[in-house]
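Before anything else, here is the set of structures, which you'll find just below.
No value in this document is a laboratory result; all are computed from the given coordinates. Worth saying up front: this structure is predicted, and the values here are computed from it rather than measured. Cβ atoms are built from the backbone, for glycine too; each structure is taken alone.
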Structure I
Amino acid sequence: MILASLSLALAGEAFDPGTYYDHPSRREMRARVEACGFDQVAVVKNKAKREVVRVRDTEASDEELRCAASLIDKTFYGDEFSPELAPRFAKLRAEIARPRQVATARIQFAKEPERGPPPERKPGESDMEIAKRVETFCGPEATDIFVEEAGLVEVSAQWLAAQPGTFEGIMQMGDTIGCVAQASFIADFEFSMPQSAEKLAPL
């Protein structure tokens, strides 16, 4: 019910990135996450120099994790939860983030009417079937970007290797991956990157 309500709230033009996101200080963010029921919370820069909410608690209820996920999703902080909590937290955060991601994607594609409407999953359609329709939607540059490995959809290593290493090529590759990523939110399927994706390093 909470997720459905959030989906309605973020639908279409109702979603405004300028009002959705909050900008709490590190101290404020720590206090908010602690208020969800966590004791070992710090807001720090990690090795990648990104500011993250680091939670070292090893036990938490779904309600507490959902509380933290809702708070973090409305900020530009990353998250680092203990190994004991990270899988559950990631699942809950993905559920919370999806309505925002879908709304953001729809807003973006509304600025590109020449693409036409983004594809949406049909009843009974497999991930690979909808992935192929996403390829078509994102244009010839996205042709064969997806492959199926062990029943899962991922970006093709061959597609990555074939992309030009020039500045223009790297920018085009970023645009193409951005398009399929945004479209995948609306189409409701997930894809992964191949283990060797050195071509992405310049991005």
Structure II
Amino acid sequence: MEQQLLSERVGLYSLLRALYTYPLTQTVLDAVAQLQVAPESPLAEGLRQMQNSLRAATLDELNIEMTRLLEGPGLTPAPPYASYYLNNGQLMGPPAVAARQVYLQWQAIPEADTHLPDDHIALELGFAAHLAQRAVDGDKTALAAGRDFLRQHLLPWLSRFCDALVKAGPVPFFSGLAHLTRTAVQADLAWLDQILTETTVKTV
């Protein structure tokens, strides 16, 4: 298993977390502008939309749009919480409790000043980055834990969230972000399934 691929997973999930953390910063936008993927990559289309949008949209404009789409006040067009989609529109429900239990298990509780529910998409993506880093560091259980987290906690609601984000009619940066997020997580799960299956076969 190539160490570079493991490290790239850390970088991608860390960037995705930052892209859903308000406010966006110029450093994060610069990282998007500089990111390169192969033309045939499933990530290419979403990234292209985001990079094209950066040529016209300013940081302030994107943060204003992010407030409308994700931050509020009030109920937003695309609430970024698992509970909203899995708990009949009610926030801080069982999905948030379940996510926190996994964070506790891995000693990865979000910092107190984060002020986000545990099932916020930024925190779930950040936890995926944490598990990816643990895999880089040699934890042999982290890849399987990452696959389980994607299957059980993030993917059950991710597509509905991304659909809501696109339906809200955002500037192309955020529709591209929705596409990038969905394809990145789905592609990572497929890769994890393949790697873990190959590892199991080798040990039999």
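Figures for the structure shown
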| read-out | value |
| --- | --- |
| Origin of the value 0.50, where FRET efficiency 1/(1 + (r/R0)^6) of positions 174 and 190 (r between Cβ atoms, R0 = 25 Å, to 0.05) was derived from one of I, II | II |
| Top of I, II by distance in nm of label points 7 Å out along Cα→Cβ at positions 118 and 158, largest first | I |
| Structure responsible for -20500, with helix-only ellipticity at 222 nm (-39500 (n - 2.57) for each DSSP H run of 4 or more, over all residues; to 500) calculated and labels I, II on offer | II |
| Given 30 for relative contact order in percent (Cα under 8 Å, 6 or more apart), calculated: source structure among I, II | II |
| Structure responsible for -0.52, -1.32, with log10 I(q)/I(0) by the Debye sum over Cα atoms at q = 0.10, 0.18 Å⁻¹ calculated and labels I, II on offer | I |
| Among I, II, structure where mean count of other Cβ atoms within 10 Å over residues 54-61 as derived comes to 16.2 | I |
| Top of I, II by distance in nm of label points 7 Å out along Cα→Cβ at positions 102 and 126, largest first | I |
| If distance in nm of label points 7 Å out along Cα→Cβ at positions 86 and 134 is computed and equals 1.7, the structure in I, II | II |
